[in-house]
Structure P
Amino acid sequence: MQAIILAGGFGTRLQAVVKEVPKPLAPISGKPFLYWLITHLQKNGVDNFIFSLGYLHHLVEEFLQKEFPNLSYQCVVEKEPLGTGGAIKFCLQQTQEKEVLIVNGDSFFNLDVAAFFQFYQSTKSDCSIAVKSMKDFDRYGSVTIDEQNIINQFNEKKYCVEGFINTGILIFNREIFLKKTNHLLQNFSYEKDFLEPNMKTLKVTGYIAAEYFIDIGIPEDYYKADREISAIISGKL
């Protein structure tokens, strides 16, 4: 299985505690965050990677060459920010895979990738998004899901007593994505410009998983991840 990892962001909110490295290289338990993410995905059957890079991309490339010399991967470097949709579209030029797994380079979901992919296929979805039930949150956008696991609404970030957050991990059909975004300029959002305008013509499903999830984008959660991720991967937490 092949995964595109979106790892080109600036990490502005994390600059107060992690400086001079891109967010995916923020140190977690003595290793860059990207180390733990790649290790988890490899354990889940992902054997080929495309890294979407931008800010301080040379540091990520040096890290990959040093820590994962035998990894099958490609790096795609944005000359200017392309947004999540534009970055994915740029990366798709490097693959002919029918289905593609998309993962954010600054969040960790201890997800069973094979089960997620099986759900995507069994529901005959055009796109499946991994979602997680959460209480008392305001950092994440949420989705509304019906009894058939169809996502029928994307909700803006706001305080919610309880809901399903969009973890940013998804699987979609490559040809459908390219067809639906053919008219868009380079810089666009996969959620705002691809998913939301096509809700009536695409089957978008939510794969509900209860496993550990964290986004390292703010100092509080970064420190939490620093304490917990290595234990999660080793099965000690």
Structure Q
Amino acid sequence: MEPVTVERQGAVAWVWLSRPERLNALNQASIERLYAVFEGLGGDETVRAIVLAGRGRAFCAGFDIEWMAGRTPAMVREDRAYLRRFFDVIEGCPQPVISAVQGDAMGGGLILTMVSDMVVASEAARFGVPEIKIGIFPSLRLIPRLERLVGMRAAKMMALTGDPVDAATALNMGLVSQVTTGERLYEAAAALAAQVAASPMGTARAIKAAFVAHPQGDYADWETEAAVSCWAQPEREMLMQRFLAKRNRSE
């Protein structure tokens, strides 16, 4: 089986990490495949939302230690630029990305959830930064991404102890958007993806892009152009007219 598989449900693409026997740990093959999948989906105008999920009992256990163990310090240095681009292509995907997390999301798996736009987790899900337990540094912007979401104290606790947090704690910290039962996880993710996919695509993409653009000094100019672009879309006029018609019927 391919390490990453894709299924279409209408306008929603489901991207499945498909190495359940290795807890969906990321190796060279799965990284290359996931990179290519998101590059392809990002350019597909028929895809309006993406769900990232893992087969088996884990979402993603991080990077495959068997693969990492053979890397020399020089190779690790060379890997950084490519691996940063790997996560950036997911984070920069134009469509909203939802992670559906049924089990462990550790290290690189945690980064996958953090570069997603929303995270739906089962009650059994766990999130962690276990790198310190095997003597490696949590790189690839894991620490700044984590601090941005949960704050410095919580980020330090996770990174310096290596201990995972459960789904309820992750929700309280801001790592997770929604927690549901294991039985309803994919149903809940599908419902959220359908809601996003039904929204005006240009507006949804602009809103997602705003979270990247707003730290920049020229954000006022950027958002003006985004507002004008969305206003010019036929969907905007149709939705406004539908709203007005509904309001007039209720008066």
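Read-outs throughout are calculated quantities, based only on the coordinates presented, and are distinct from any laboratory measurement. Bear in mind that the values here come from a model prediction, so they are computed numbers and not experimental data. Cβ atoms are built from the backbone, for glycine too; each structure is taken alone.
From which structure (P, Q) was percent of Cα pairs over 18 Å apart, for residues 76-123 alone calculated, if the value obtained is 45? The partial results should precede the final answer.
Values: P: 45; Q: 34.
Among P, Q, the structure yielding 45 for percent of Cα pairs over 18 Å apart, for residues 76-123 alone is P.
Taking relative contact order in percent (Cα under 8 Å, 6 or more apart) as the criterion, the top structure among P, Q is P, with the largest value.
Here helix-only ellipticity at 222 nm (-39500 (n - 2.57) for each DSSP H run of 4 or more, over all residues; to 500) has been calculated and equals -15500, so which of P, Q was it run on? The read-out comes from structure Q.
Compute distance in nm of label points 7 Å out along Cα→Cβ at positions 132 and 156 for each of P, Q and report the one that scores greatest. Numbers along the way, then the final one.
Details: P: 2.5; Q: 1.0.
Ranking P, Q on distance in nm of label points 7 Å out along Cα→Cβ at positions 132 and 156, first place is P.
From which structure (P, Q) was log10 I(q)/I(0) by the Debye sum over Cα atoms at q = 0.09 Å⁻¹ calculated, if the value obtained is -0.35? Going through each structure in turn, the value belongs to P. Ranked on mean count of other Cβ atoms within 10 Å over residues 12-19, which label among P, Q comes first with the largest value? Once mean count of other Cβ atoms within 10 Å over residues 12-19 is worked out for each structure, Q has the highest.
Compute distance in nm of label points 7 Å out along Cα→Cβ at positions 28 and 228 for each of P, Q and report the one that scores greatest.
Values: P: 1.1; Q: 4.9.
Between P, Q, the highest calculated value is found for Q.
Among P, Q, considering only distance in nm of label points 7 Å out along Cα→Cβ at positions 20 and 164, which has the greatest calculated value?
Working: P: 4.5; Q: 1.7.
Going through P, Q one by one, distance in nm of label points 7 Å out along Cα→Cβ at positions 20 and 164 peaks for structure P.
Between structures P, Q, where is volume of the Cα convex hull per residue in Å³, for residues 116-203 alone highest? Let's see the in-between values first.
Working: P: 100; Q: 109.
Once volume of the Cα convex hull per residue in Å³, for residues 116-203 alone is tallied for P, Q, the winner is Q.
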